[in-house]
Every structure is written in C-alpha cells, then in structure tokens.
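See the structures that follow.
What follows is calculated from the coordinates using simple rules that are stated; it is not laboratory data. None of the values given here were measured: they were computed from a predicted structure. Cβ atoms are built from the backbone, for glycine too; each structure is taken alone.
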Structure P
Amino acid sequence: MGSSEGAISRIDQLVPGFAPYDAIGAHVLELRRLLRREGFQSDIFGEVIDSRLYAEARPYQEAPLVEDGRILLYQMSTHSEMAGWLRRAAGGGQEVWTDYHNITPARYFARWEPDASTSMMAARRELAELAPVATRSMADSRYNEEELVAAGYRSTATAPLLVDLERYHQAPDPTTYDRLRRRHDGGGATWLFVGRIAPNKCQHDIIGAFALYRKLYDPAARLTLVGGVTSPRYLEAMQALASELGVGEAVEHIDSLALPELLAHFATADVFVCLSEHEGFCVPVLEAFELGVPVVAFASSAIPETVGDAGLLVDTKDPLDVAEVVAGLLRDDTRRQNLVDAGRARASQWSLPLSSQRMISTVTGWLDGRYHLPAP
C-alpha cells in the first residue's frame, strides 16, 4: 500500500473503557477485524478492560510508547490517563490519530453526580490538549466532527460507527418474548427507550409525555426503559416522578440486557421514543430502525443526522405535544408502516459492508495523501 506518510504497517487502537454490549467496544472490535483484513497489524490496548474481554486487549502500559511504522488510534469519549500518555508518545515522534465519539457536557451531571461532572470537564480539557498532536481525526457523525473542528483539530473526516446490524436478526429470548407478547395482547401500547439512565438522556421527559398519553389516549399503555445506571440519583428522581404522576406501575426500568432479551423488547414495542438532549450518534435509534420499530425523537444534537427522514422529529418536548405525536402515529397504520419501511431503508445505510468500505476509504485516503493537513 503506497503512503506519502511513510510505510505504515500497524494501526493499534487505544480505548479508555473496553466492555461488551457497548457501541464503542463493538466498533473497536469490528475496526480491528477490518484493519487486519486490509493487511495491517492491529491490536487493542485499554485502560479499563472488562474481564470478559481480557483475551481481546492488553493494558495500554504494555504498548511501546514509540514504534516505527505504527499509528496509535485513540477512541476518544471520556476522561482517561491515556490522553497524557498519547501526548508523550506524539512528543517522541509517534503518529497519533483520534476517533471521536462525543463527550457528554458536564452541565448535565453537575446537579446529580458531581464526580462524573468533574470527569467530563477533564475529558473536554483532554480533547483540546490532543488537538495539536493528532495528525488525523475522525468522528462518527458530522455533529461530532464539528466539535473536533471547533476544538482545533486540523485534518478531520466523518467516518461511520461500525455496527453489525445483522447480529440483531436472531431469535429473541423465547421466555422474555412470550411474557411480553402475552402482556401486549392484553391491550395497551408499549413505548420503548434504550439508553443509559443519565440526565442528558432525559428519561424524565419521556415519563412526563407518557403519563399524559395514558391519561388522554391509552390508560393501559406501558413504558419500558432499558439501560445501565450512570446516575443513581437521577434514577431515584425519575422513579419518584413516575410515582407522582401516577404511572409508577406502568413504567419499567431494566438494567442492561443480553442481546436476545433486548430483541424481545424491540419485537413487542409499538414505538421508540427518544427525548435525549445530547447524543453524538445514538445507536439505539439505528437498532429500532433495523428492527421495524417506528421512532419519535427530539431534534437535538446528532439525532436529526441519525434519524434523517425515517422517523418523526419533534422540536419541542412539551409532554402534550409528544403524547399527541405518538397517539397520531399509533392510530394511523399506513403512516406507521411507512415509517417502519423508511427506518429499515435508513438503517441499511449503516450496513457493515457499506460502513466498512467508508471507514477503510478514510484510513487509506489519509495514508495515500488524498487528505492534506492545512498549515498550522
């Protein structure tokens, strides 16, 4: 492979937190597979590695600080001691690239989890500190790329998140599916949202809209919120709100699920409602599209870019407005089916073969000199 940058034979990835059932973790594994397929040597190094992935990665301290013919690709999304390590590597002549997945603004967590807020502020500082040393920087949405440009990154591109949507086409967990199907057949629509329990995800807004929907349109409706708990205090407040609004028994929170169980929830959902205020991409929207669940989403951050014209975007989170939009969708079978079809077509744009080709074209384009660094 020709390269105006010198002969590059190895591209190693560094990831602060490497975990299964995680969009970034899945992306890292797919990218390693892709790089190796293209003839590069490629390993994964992490700061915090889930025990289930010990066979896939090593502690970043085991990576040489500087190595000829190598690029260090940093998967950037959170505060990490690796940022300082990477600056030292760049100072020693090592080429550093970044792949940016967004950092949640600290203001969302300041009230609920001060320590997490402090960590997010540190991550933002590291984002700025790496700008002078990163020779190339990609992001998984235009929204994220614009943040890189604003932070002073010199050579940027939007390259897709690598998501294997085919893995979602397996049988759902039969026990979970049968239970949910019986409940659904008993009447009432099921609202679904998948995402961490975190203030920026705004599950409280979903609960407010859902409470009005039950009162005005469907007293038997249910809301299922799936996601690990990032903020226990926010979870407590969310549960208190549901009780105060009289829908506590109709709102179910489930921690992170294995894929077959998650598929059972998608298979029995009537609508996916996302009122998040800050997303760098939002993979669960893509999952809903792929699995035939129509999407209603608040038009914030990267959400309009991910949704396109395949879902219903709302520009307000007024609970009455959201409830009316969902009610209108669920009583119009033709419109609902049109959205399901549009969602599947939208998801196909992130099929792994297409995304892999776009990703490797970005990488080889940079190596072949088709992207040029502007003058500092």
Structure Q
Amino acid sequence: MGMVGGGRGAFIGSVHRMAAALDGEINLVCGAFSSNPKKSKLSGKDLLIPANRVYNSYQEMILAEKQLPEGERMDFVSIVTPNHVHFGPAKMALENGFHVVCDKPLCFNMKEAKVLQKLVKKTGLLFALTHNYTGYPMVKQAKMMIKNKAIGKIRKVVVEYPQGWLSTRLESSNQKQAAWRTDPKKSGIAGAMGDIGTHAENLAEYITGLKIKRLCADLNTFVKGRKLDDDGNVLLQFDNGAKGILFATQIAAGEENNLRIRIYGEKGGLDWSQQTPNSLIVRHLDKPMEIMRAGVGKQYAETQNAMRIPAGHPEGYLEAFANIYKNFARSLTAHLQGKKPKAVDLDFPTVADGVRGMQFIEKVVASSKSNSKWMTVDG
C-alpha cells in the first residue's frame, strides 16, 4: 500500500500502519506522508521507506506509482488525513486505477461523497472506509444473531458514544488532534457528531441491518469559543418501524471511548460495549441473561474470521481495525487474480456506508437548526 498523510506527530496514521501490518498481508511501500515535503521525507525515513518512494505530494505519488511495473507499484492507497483532505487523493487514486482505503468520515461534504460513489461504481475498484468498530468479533456475532432472527423483529436501538477529552478548550493549546477536529474548515459542518456520532450511526445500521429513515437532532456547543458541536442527541426512526436514540458527546468529563449499543427485539435484546469488547450480553424474555464470550462455544463463521488468538486473550481496537485491512487485502488479492472475493472477506464498510455517514451528518445539522426538527434520510 501507499499512504497519504500519517507523518510525524499524526495519531491515526500509525494506527492504520499497525492494523495493515498485523496479518502480514500488506506492506507499506511508498507514501506522501505530509503536505510539507521535508516532513514527508523525514517521516518516510523513520518508516524505512526507500527515498525514491517517498513523495512530496499525493499527486506526485499517484502519477509516479502508476508508471511503475505491475507487481512493483502500490496496489492501493490508504488515506489517513484530516477530513478536508480525503476527497482529492481518493478521487485521483480511483481515476488512475488504484483501490482505496480511507479513514472516516468519507469526505468533507455530500457533494464530494456522491462523486466518489459514482467513481467507485464506474471503475469497479474496491473502496473501504475504516469504521473500525465493525471489526470486533462480538459485533459480528450480534449482526449475525439479528440476521438469523435470534431476538426477533427489532423494536428499539440505543447507541451512545461518550468521550471527555474535549471538556476544555484543548484546541487553544495547539493540540493537533483537537485543533483540526474543531475547525470547520478542516472537519466540516459537524464536530462531535461528525467525528464519533458517525461511528454510532454506522454501528447501529451495521449490526441491525436496518437503515435510518428519519431523525430529529439537537446539537450543542458547551465549551465557550468552540466553533463546532461538542455534544448531540438524536431521535431515530428506522425503515422497519423501530425507534432509536443516539447520543455522541466529547464533553462527558472522565469518559474515554465508551461506545455502547443496546438493541431490543420482540424476543430479546443484545448489549455490546467497546470497553469490554470480548463480551456480548444476550437478554431473553423467558430465561436468565447470558454473556457470550468471543471464541467460546459455537459461533458464526463471521465471528471466528475476526479472531486471531484463543478465547480469553483480549483482542481490541487495533485488532478490530486490522480486520478491515485483512478483509480488504483478501478481497483485493482475489480481485487482482481475476477471482470473485469470498463473501466473508467483503465484510468491510464501503463507499456506500460513507455516503450514509455524510448524509447523517448533514441531516443532523439541518435538523438541529430547524424548527420543524424531523428530517427524512434519503436512500
């Protein structure tokens, strides 16, 4: 793979590199690691990339790699930049025949999202979006249980993502991660709701297999001087008639990354938390609650495919992230060999999920500003 962004001082770039490398199926061979050419070169040196494969810009990288012989050039581009620099490299990579893995959200606005969706359809290239929480084994177990009617028709979904790291105006201290996430020129029209609310939205749709059809949102900015929302609450209506509640906040003092989802059907309920990811709580109408553990007992193939080590050895954030790269790599290998990828390997978020996320952001912001409140989500 080639990488855009992720140079010295970047957080998510190193996460992507570790995740991509975990299963030994992907090698980082080139990169444009910063918009600053000097920083890009130094970052490439840190990563032991040959100097002639470290580029000054993503444009230079894509055009130069395209000229290399097949088997030597990069096979796909991993985009790990802030939101406003997703669209350019993704579009250019697709136009020049390269597959893409992109950090979320998909891009800066809905207009850009639609362009990328059309390009993916036109080119037939693979596109993965790193909604990494879908990679957890027990998330996949929950998805398959719902698909197989284990808890009956879904009635209620409660999904939450509280963080506390932006409880103060951290961006004023030149903290890089806080600075770009709270800057509308780099993050887009939403703050917390775009950063982590989209994770909650994606998880709800992924596990349940349902689509959000209507929503009613209330966004808030609690920290004085902040330009984007740092807290939000959303009422949801799903396409099967189920109702839901989603809240995402970055001012919940003391919280870390406490993503949690509860799903209730006619016959029972499921409860999963990112901070105890190897456990899935299953609730029943007519018998005691049970706790399923990753790798214990008979579980779905999709669950087993997401595990690397025996039960009782905790797997977490990096392993879940790596499952997206693993599935993408295996699908890409099949694609390059002219074969049809296995269904289990195609289990990763796509450009369509990215478009759903962008639409969610736009409708949430519009609803919060509107007196009518309820907004219809298209598609």
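Just a few scattered comments:
- Comparison of P, Q - label where relative contact order in percent (Cα under 8 Å, 6 or more apart) is highest: Q
- Value 17.0, calculated as mean count of other Cβ atoms within 10 Å over residues 228-235, assigned to which of P, Q: P
- For mean count of other Cβ atoms within 10 Å over residues 28-35, the highest value in the series P, Q is held by structure Q.
- With respect to distance in nm of label points 7 Å out along Cα→Cβ at positions 36 and 356, the largest value across structures P, Q is given by Q.
- If Rg and Dmax of the Cα atoms in Å is computed and equals 21.6, 66, the structure in P, Q: P
- Taking distance in nm of label points 7 Å out along Cα→Cβ at positions 188 and 292 as the measure, the highest value among P, Q is held by Q.
- Computing helix-only ellipticity at 222 nm (-39500 (n - 2.57) for each DSSP H run of 4 or more, over all residues; to 500) across structures P, Q gives -10000 for structure Q.
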